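Readers should treat all values here as calculations from the given coordinates under stated rules, not as data from a laboratory. Just so you know, these numbers come straight off a predicted model, no measurement behind them. Cβ atoms are built from the backbone, for glycine too; each structure is taken alone.
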Structure I
Amino acid sequence: MINGFVCQTGRQHGIPTPFNDKVVEIVTGIEAGRLPLSMENVELFPKEWFTYPL
């Protein structure tokens, strides 16, 4: 819910929220049964968003 609010507020102010958008996408996928409830979902984030090894 909080991530969705951040995404919505970002859109209202023209501020990109790619990390939160991805979190909402993953959680929605889990809730809809398209994705498993798994720590492996972290692999769905672009690697270049992280400055440390995953």
Structure II
Amino acid sequence: MAEPVNLNHFCKAKRRAAQQKQAAENRVTFGRTKAEREAERLKAEKTARDLAGKKLD
């Protein structure tokens, strides 16, 4: 005969596994290193400065 299973523990383990899977997907989707964020910020600032320098009065 099989041992009884605590359904509360089963549901919690299932929910934790789903949350870990979602967290892994989010890390791939949204995860960027600090250097990548900084490089993007610097590029945006340079673009804004270049555009402002070419503006006609």
Structure III
Amino acid sequence: MKHVKRFFTEDDGMGVVEVILIIVVLIAMVAIFKDEIGDLVEDIWDSINSDAKKIY
């Protein structure tokens, strides 16, 4: 019982606020670099498709 109580009262590790801040920063970065990310993904898919056509 002592271990269970200690488990719920300890505050080690990441908290909810830290996780929310990380998510907000990631969303902001995606919003800022949306066009660049889209171009990169499109180039990758084009490369995959062209290399796949060489195999078949």
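Ranked by distance in nm of label points 7 Å out along Cα→Cβ at positions 2 and 26, structures I, II, III are topped by III, which has the highest value. Upon calculation of volume of the Cα convex hull per residue in Å³ from the atomic coordinates, which of the structures I, II, III produces 89? Structure I accounts for this read-out.
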